[in-house]
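The data blocks that follow each hold one structure.
Each reported figure results from applying straightforward, stated rules to the coordinates on display, with no laboratory input. As the structure is a prediction and not an experimental result, all values here were calculated from the model.
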Structure P
């Protein structure tokens, strides 16, 4: 799937004007919530990569499907760490929240969105360790009691994810090449992230990122269509 953002067709909630939001929701009652964690992604990618890439792909999906995209939410990423690990954590890698804090915040956001005439919410987490997936799945399941159908999405549903490796680097090269600096990758990054030759970020390309983004958008289009049909 060939994708290009059309900046003449605004889908970002925060940039829509007044009743444009109502019109967009009436035309397609779907909302995308991109979330992630502020954390180190090598030395070649931005700290906010998780939510930045999720937001970019959500915008592509909204232009293909319809609906609106909420601002990138960088404070909903968790890591499962013991109390001892947290006591010795310096914050050098990024921010940390407990699963309870993150889940409560997302639950409140979804509760507010359910007040709008929306039928489907895509909860796209660009951060997806097992604990994050479990937390988002639980939030989505709890939300089924509302009128809003919530679909939690993670890139590892479709292909092997990696931390700042081939997949994430390729997606960012496609979405915003100017935010990637491959010359900064050094031996310490390889040690920190445990990359292999197969998922080396240095193999990443914008063309590969476009192909991956196309797979994601096609998948979301199918799932959103299914949920809209189920909602009646």
Structure Q
């Protein structure tokens, strides 16, 4: 049965907000999304729907629902539209996360598996497009923030690790300091969390330290320091 979101669910969204808001390593400020010109520019389509979909983090279900309906229409029209597919997969995870607050005891396995299959189809259609595989990474990170490690298969963290490493290699060491604070913060932050969930503490420490060096005196560095402190205990 398709999950229905009604206007009365706004209150639910406000309850869910504290968890959903952690669906990024650090929720960005506008100025943290400013890269050096000509270094790396995200696909405007991806940026557009990120703004619409992530409005749910502010409790704005109306905007999210309208955007999700647009994406569903695009996928029905063209099932091989990778950009629409990756947002469909993201939306499937967000809807499952919101549903969790309606029924915390419900088994999310099928919904999350469907989301991951959708994300994988999108990446398979455009395997070399960092806009696509990094949106898969962002969505898997959401799954890991909303559900406990024992509720998710190991492949969630392995894929998140691999997508982040691939993006870091794509950008390269010379360009990485020039991309936006948010892009480099999320790439290394999510990678560090992936290593942590996989039990690879040495690489997690190394990754968080690299994040601090790349993003000194930022909220990303503050979060990384907290992760390092937790690892030291």
Structure R
């Protein structure tokens, strides 16, 4: 009986302590959730709405989100560290990513077309060509076909991969490029030739007007025909 009474007392004490702990957590948690932090260390942070819908991911390279379209995550792929943005429907709609070292480096701020890939991009790229470092940086703009969405493009790639035929895959990619669903229209900045200026393409992606300063510090204005051939220089 004495042992039983002792065990009952221990259980009472345990119940009281547990109750106090639970009450303390109830009082503390709201303050914890709304707290102020001077520093947070994390490999990835997901920003969500109250509904749980993903709106932004801040991540290192290893845990970077592959992207999302039509309520489906894109296939796992190698992506740089940075921030990926998602619209009201949960589709990826741009991001800010960066990576590199002393030889190869890049930083890209992209704005995606609805249900499609980037149409505007602020970009810096560095590469090594032999012993020479080659850089380009500036603003890029593209036109993309509204009907050939990102989901359709990915399905097309998957169908080519399922053929398990390298030649057929390469032919399919060539046909896709020839179809002209995407065309670069503008670049403003410094290109890999060391020219700084404005470079404009027509609706078919052909260069038509270049206004730039060349490597000899000379101003140049070039007009080109529909095949990209220079027809006038000032």
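Structure above, values below:
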quantity: At a computed -8500 (helix-only ellipticity at 222 nm (-39500 (n - 2.57) for each DSSP H run of 4 or more, over all residues; to 500)), which of P, Q, R; calculated: R
quantity: For 47, 41, 31 (Cα extents along the principal axes in Å, calculated) the corresponding structure among P, Q, R; calculated: Q
